[in-house]
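**Student:** Pasting the structures here.
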Structure P
């Protein structure tokens with residue numbers, strides 16, 4: 001049955017709904033968390049000299065949320081911000097990987113809108129297995145546009161990797177304490193494609209406002225991922241940029257603070273899931289590098305599904 005919306009109600013709740021959408025990227029139904037995420041994104045984007053990433057996030061968030069209203073989706077999902085979290089990630093990704101053209105922005109709008117109805121479709125596939133589609137609507141839709149950008153000159157892949165066969169090149173990594181802290185914080189900030197340790201602090205504070213457990217698992221997961229990447233000698237430049245941490249952070253929050261009964265078994269398997277995410281990240285990097293395609297949050301989705309789908313009693317997915 002379709003939901004009836006009034007212009008007054010939508011206008012009144014829209015800012016809070018959007019902020020909750022930002023928070024839902026890390027499973028937090030909290031508008032203040034979303035507001036702090038936004039502050040961190042703007043800080044990091046301007047610090048990096050890439051302000052369009054922050055403004056793209058705003059556009060993607062608004063478009064995907066409005067699409068939910070347009071499609072008359074269930075109001076409960078909208079009020080919780082579940083229409084907007086995939087779209088805001090699209091908004092971060094497009095200016096990161098593609099050049100600033102009017103066609104890139106039109107593609108961003110279309111892709112952000114797509115995530116809302118693609119999420120509805122994918123949730124029907126994953127629901128029988130006891131999970132949602134997580135951020136995979138963002139991943140899938142963005143992959144389509146990033147691959148198409150290799151042929152469409154109107155949205156040139158200026159920020160994308162050059163297609164190449166992968167090679168095990170580790171490089172030199174500064175293992176001083178200060179540098180390790182920076183890598184650790186960047187592993188958290190990269191959830192929104194932001195390469196800034198200050199943004200990582202914003203994000204931890206934002207999570208703590210909503211859930212100390214989520215903040216703790218975000219911090220632990222980034223540290224575990226950093227340790228694994230260093231021990232197994234992942235590429236130094238990727239470690240230093242936090243690129244082995246962001247999917248692990250999402251896995252840790254999902255398994256350790258969201259879809260579990262907080263038992264010691266859940267804790268152990270959350271750590272296992274975080275470690276596995278790092279290896280899935282490496283495997284997907286190898287698979288997609290010949291296409292010059294970023295894995296985005298694909299490793300998080302795959303790792304978390306693989307941990308939740310068996311239906312262990314200590315992981316209790318919530319819809």
Structure Q
């Protein structure tokens with residue numbers, strides 16, 4: 001069976017969902033949930049993603065993610081792989097945690113109300129699943145982005161973007177009064193949700209106006225997706241990493257050939273490697289080869305040593 005094409009382009013917005021293998025739990029406790037969010041924060045730092053909404057359910061998760069660069073596929077590969085590895089190590093398991101490929105629905109983020117539809121759907125998940133009592137507000141469910149929307153910006157995660165959802169709710173400027181109005185509107189939608197038709201969100205491949213759908217089909221015909229992008233594609237992950245290397249070389253006053261002449265553990269090289277690990281999805285093998293730092297194992301040793309010294 002042919003795999004579905006992944007549509008990727010700069011500024012794309014997606015509703016991403018993935019379930020546990022055999023619908024088993026992907027979170028055993030709050031430590032797992034926090035580790036998932038920490039891993040998501042790392043993924044955002046590596047890829048530039050902006051998260052508009054998320055919800056962690058017992059055996060699946062929802063994300064509404066915007067990708068300024070066309071990198072959903074490479075970012076999700078790192079994100080799901082990293083969380084799976086961390087989950088398995090903690091619980092002394094091995095093998096698949098998630099059930100097959102994640103589902104990604106492309107969302108029209110032009111301000112026509114579709115982003116609001118999908119974010120409200122995600123935030124209302126705990127209520128639909130009866131994880132909250134009828135008398136409990138949505139904010140009582142800690143493991144979604146909804147409580148963050150209702151807190152002051154200074155206490156909010158930097159990778160969560162709230163302005164676009166506020167705008168689609170008609171709240172032009174964030175304030176305490178605006179947050180109260182947002183809560184009133186979403187709780188009102190919760191109360192009137194009986195019989196809501198979510199088939200376009202659960203079964204479709206895109207959510208938007210007909211013109212938006214037509215434009216996506218045109219892009220797909222041009223070959224955009226996981227394996228083939230258009231010739232005019234934006235910066236790839238490797239190009240992003242190469243740009244970082246060039247910036248670091250310039251800051252140090254080094255030339256390209258200096259990478260080969262300097263020691264494998266040179267502090268300048270280690271600093272570059274730290275940045276590449278934090279802000280890209282390039283592998284340790286690629287970084288070690290690119291910076292002339294020996295084997296991936298030696299690179300891991302240097303990074304671990306650097307991490308320990310930073311804590312002391």
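Throughout, read-outs are computed from the coordinates displayed, never taken from laboratory work. Quick caveat: nothing in here was measured; it's all calculated off a predicted structure. Cβ atoms are built from the backbone, for glycine too; each structure is taken alone.
**Student:** A value of -21500 was derived for helix-only ellipticity at 222 nm (-39500 (n - 2.57) for each DSSP H run of 4 or more, over all residues; to 500); which structure in P, Q was it taken from?
**Tutor:** It traces back to P.
**Student:** Now a separate question. Going by mean count of other Cβ atoms within 10 Å over residues 82-89, which of structures P, Q comes out largest?
**Tutor:** P
**Student:** Match the computed value 14.0 of Kirkwood radius over Cα pairs in Å, for residues 154-249 alone to one of the structures P, Q, and report its label.
**Tutor:** The read-out was computed on structure P.
**Student:** Give the label, chosen from P, Q, of the structure having the highest value of FRET efficiency 1/(1 + (r/R0)^6) of positions 130 and 146 (r between Cβ atoms, R0 = 25 Å, to 0.05).
**Tutor:** When FRET efficiency 1/(1 + (r/R0)^6) of positions 130 and 146 (r between Cβ atoms, R0 = 25 Å, to 0.05) is calculated for P, Q, structure Q comes out on top.
**Student:** Quick check on the output: 18.6, 47 is Rg and Dmax of the Cα atoms in Å, for residues 122-185 alone, derived from one of P, Q. Which one produced it?
**Tutor:** Computed on structure P.
**Student:** Out of P, Q, which structure matches 19.5 when mean projected area of the Cα convex hull in nm² is calculated?
**Tutor:** Computed on structure Q.
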